[in-house]
1. Taking distance in nm of label points 7 Å out along Cα→Cβ at positions 98 and 146 from the coordinates of each of 1, 2, which one would give 1.5?
2. Taking distance in nm of label points 7 Å out along Cα→Cβ at positions 26 and 154 as the criterion, which structure among 1, 2 has the greatest value?
3. When relative contact order in percent (Cα under 8 Å, 6 or more apart) is computed for each of 1, 2, which one produces 30?
4. Out of 1, 2, choose the structure whose coordinates give semi-axes √(5λ) of the Cα gyration tensor in Å, for residues 42-129 alone equal to 23, 14, 9 when calculated.
5. When percent of Cα pairs over 19 Å apart is calculated for each of the structures 1, 2, which structure yields the highest value?
6. Out of 1, 2, which structure matches 2.3 when distance in nm of label points 7 Å out along Cα→Cβ at positions 50 and 66 is calculated?
Structure 1
Amino acid sequence: MYNFTIRLLTVEDTEVFFELIQNNKSRLEDFFAGTIKYTQTKESTLNYCKTIESKIKQRAYYPYLIFNNEELIGFIDFKNIDWSIPKAELGAFIDINFEGKGIITKSFTTLLESVVKTHGFKKLFCRISQRNVKSIALAERCGFCLEGTITKDYRTTNGELIDLNYYGKQL
């Protein structure tokens with residue numbers, strides 16, 4: 001039985017956040033290059049979490065953690081926020097051991113409702129590599145529609161420039 005909760009990341013989450021990233025690093029390298037870059041060690045992860053707390057206070061970034069009981073199992077973030085619209089980009093992943101159980105879809109849907117209500121976003125979007133079939137399926141299950149492809153828009157951890165599909169959801 002799953003008993004999951006979702007809450008904002010804090011500095012106190014440094015160690016479990018570091019472990020989640022390290023345990024899923026090979027899966028995340030191409031699609032979470034920035035997160036991988038800033039979480040190479042526990043110390044760099046602590047500094048990253050401090051920076052994140054500052055961005056939360058500035059209303060520039062909202063990273064949420066998904067816990068099953070006390071175990072950190074996933075991550076959903078709202079980034080590249082443009083308050084003039086207002087809109088935000090979403091990213092998400094779940095620990096490999098919890099993949100395919102519907103947890104990320106349920107968490108994504110629950111969090112979207114809450115964050116939209118709290119912050120008044122009018123549009124949410126996801127930029128997803130064409131190779132990331134599971135994230136494309138998640139976006140589509142959650143009501144996002146393909147709006148187009150942006151060519152050479154993202155550099156992976158190994159330096160490759162890739163095209164991204166742009167999925168949007170108007171609220």
Structure 2
Amino acid sequence: CLAGLETVRGRMELAATRDNGAAVFVDYAHTPDAVQTALRAMRPHVLGRLVVVLGAGGDRDTAKRPLMGRAAAENADVVFVTDDNPRSEDPAAIRAMVMEGCPNANNIGDRAEAILRGVDALGPGDALLIAGKGHESGQVIGDDVLPFDDVEQASVAVAALEGRPL
């Protein structure tokens with residue numbers, strides 16, 4: 001029975017559902033192939049628009065950044081580019097490189113705001129994929145690790161937009 005199936009945290013995890021039935025998923029997809037695979041896996045199950053929030057990590061493979069943007073643009077209807085562990089790099093420069101692959105994307109540095117905007121964009125039949133962090137519980141900025149959880153942020157965003165208590 002699927003209802004009793006245990007899922008792996010941060011791997012295509014259903015994080016929240018809007019009152020209109022739109023679903024919010026969190027996945028660890030953080031490479032161009034993984035973003036493409038995740039979005040293509042979702043597409044047949046989404047009656048409406050497929051929305052994605054993603055970023056690219058700092059101090060990592062810079063060549064993949066535009067490819068991640070392109071994977072998002074080619075496989076989603078709406079794209080939000082945001083910060084994802086910028087580490088020692090300028091977050092705006094990282095986002096700009098991702099945006100090279102998806103020039104029509106929404107550029108929102110603050111990850112919580114990007115998630116809120118992604119959730120707010122959902123209509124009936126739509127789905128949101130929040131990609132990149134998956135099970136991670138922190139955002140690495142410089143030498144600091146700030147508490148941040150995509151699943152928790154998705155729940156907070158849905159609660160705020162639907163007027164639900166947390």
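Taken together, the values in this text are just the output of simple stated rules run on the coordinates, not laboratory data. For clarity, every value in this text was computed on a predicted model and none was experimentally measured. Cβ atoms are built from the backbone, for glycine too; each structure is taken alone.
1. 2
2. Largest calculated value belongs to 1.
3. 2
4. Structure of origin is 2.
5. Structure 1 gives the largest value of percent of Cα pairs over 19 Å apart among 1, 2.
6. Derived from 2, not from the others.
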